[in-house]
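Next up: the structures, one after another.
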Structure P
Amino acid sequence: MIRHCVFVRFRDDVSASERAAIHADLEALRSIIDGMGKVHLSANVSPEPFARGFGHGFTIDFRDAAARDAYLVHEAHQRAGARLVAALEGGTGGLMVFDLEINQA
């Protein structure tokens, strides 16, 4: 399984409703991309001072790397990703992506 972790710095003028709409766009991809799991989106709730300004994040679990790779190139993901990047401080400068390989034993 691949856990796709995305950390973001939303611009101050991006409303909670716009963040929810971006989440909904990403969640809607589950119905068209085989092997994509639920999208979990949250504000950072860590008490540690190491977030470096990344105030929100989301994760998506994919069945395998092939499912993740299909998501990355899918046209609907490209549209959802463009909407997300447009809402971030500095565009892609407000984005960090980290994928973890999770071994399920």
Structure Q
Amino acid sequence: MPNPFEITAARAEDIVTLGAWAHEEGWNPGLHDGGVFFATDPGGFLFGRLDGEPVTSVSVVRYGSAYGFLGFYLTRPHLRGQGYGLRTWQAGTARLAGRAELG
């Protein structure tokens, strides 16, 4: 039986979804920030997917040998409080282990 919740790296086209989610929350990320961050670290955006659909996110972009940027920590409103966001957060911070986090 497949795992109904999994955490995967986002694809370049998924950055549009992240921007839409941020806008829904009233955030105002730069129009081109996602593309710049994705180009810096293509594995630096994580999606939590429930039954294949993205429901959580976190950006954990690594740059240089010692730094990382954490942001875009979001869970779809109807799934908050169920642990999906926390699992995504933990996967993201593990990806930045040993680096100074800026964000």
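A value of 2.1 was derived for distance in nm of label points 7 Å out along Cα→Cβ at positions 25 and 49; which structure in P, Q was it taken from?
This figure was derived from Q.
Matching task: 20.9 is the computed value of mean count of other Cβ atoms within 10 Å over residues 57-64. Pick the structure from P, Q.
Q
Work out which structure the value 26 belongs to, where relative contact order in percent (Cα under 8 Å, 6 or more apart) was derived from one of P, Q.
Q
Quick note: the coordinates plus some simple rules give every number you see, no bench work behind them. From a predicted model like this one, the values you see are computed outputs, not experimental measurements. Cβ atoms are built from the backbone, for glycine too; each structure is taken alone.
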